[in-house]
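Following this line, the structures themselves.
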Structure I
Amino acid sequence: MAAQTDDSKTQEILRKEVKALIEALKEGVIIIDSEQKIIEINKAAADLTGFSQAEAINHPVRDILNLLDEENKEIHPDMFCPRGEIDMEGVIYKKAGLNLVDRKDYVRVVDFESKKVKGGSHFKLGCIVTIDNISQKRIPLILVIYTSQDLD
């Protein structure tokens, strides 16, 4: 019984350390299990989706993360986080300039990447998603100068 309690304490400590680590990142981070439910989400990702961290955790990623490609076609979670305990390592999906639609239908342009972690299937880890909000970086500055001759 003591070993099980020690394992629970260790898991809780690890969970808190992971949470502290992803909170320190400026990019949005979402950790998704092998059944496409959100395990953890940092504040940056929560702000991008319009859902609070508490609202997002334990919910299907499809209900929280609404991504559209350049043709405004939905990007289904199966494309960036396949279901099941697939043991692989590396990038699954990476795309720049996607549209992320938040819960209030506000659209942001983001760079998106999802990765699998080797051995993650042993603890039902589906994927880790990073989202970089590039909306402000892409707003062009247009300066128009009129002279008195242009107004005539």
Structure II
Amino acid sequence: MSNETAQITDLTADSITVEQFINAEPAIVFAYFTETEKIKAWYATDAELDPRPGGVCNIDHDGQTPDTHYNSVGEFIEVTPHSRVIYTWGYSNPDMGDLPQNGNSTIQVDFIAQDGGTLVRLAQSGLNPNVRDGFGEGNSTILGMLAELLEKD
């Protein structure tokens, strides 16, 4: 069982990379990013996923306060089963300030077999430097939520 938390492993002016070890095989972890019911089990309140290049990747999720709800929209760019998924991402909510809007950020998630589990490497680019660190914290938190869920299974 892994109790390690996600680590920020790379920073640039407009991107951040976070890594989290998850005690499950890559095929299992991959499904939690590409199957609607599975992503709703750990992150989304609702989702529409069509995991193929050009397919939609729309995810609704709650914010840090009970009255905050976000709608993100994007599309899948690359889907390599059990290995990698790349999609565009951004909020469709109006008036989001410096936060990514309408798919103008890109997220690449790599699933790397390691020590009987999976090293998940999530890199997000196209971020405004004013909000980049907050996305590092947020991405670390959500990967930790997935690791915790899969530790129970």
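Every number here is computed from the coordinates shown, using simple stated rules; none is lab data. Everything quoted here is computed from the prediction, not taken from an experiment. Cβ atoms are built from the backbone, for glycine too; each structure is taken alone.
When relative contact order in percent (Cα under 8 Å, 6 or more apart) is calculated for each of structures I, II, structure II comes out greatest. For the set I, II, ranking by mean count of other Cβ atoms within 10 Å over residues 22-29 places II highest. Of structures I, II, the largest value of Cα Rg over 2.2 N^0.38 Å belongs to I. State the single structure among I, II that was used to calculate semi-axes √(5λ) of the Cα gyration tensor in Å, for residues 30-77 alone, giving 19, 13, 8. The value was obtained from structure I.
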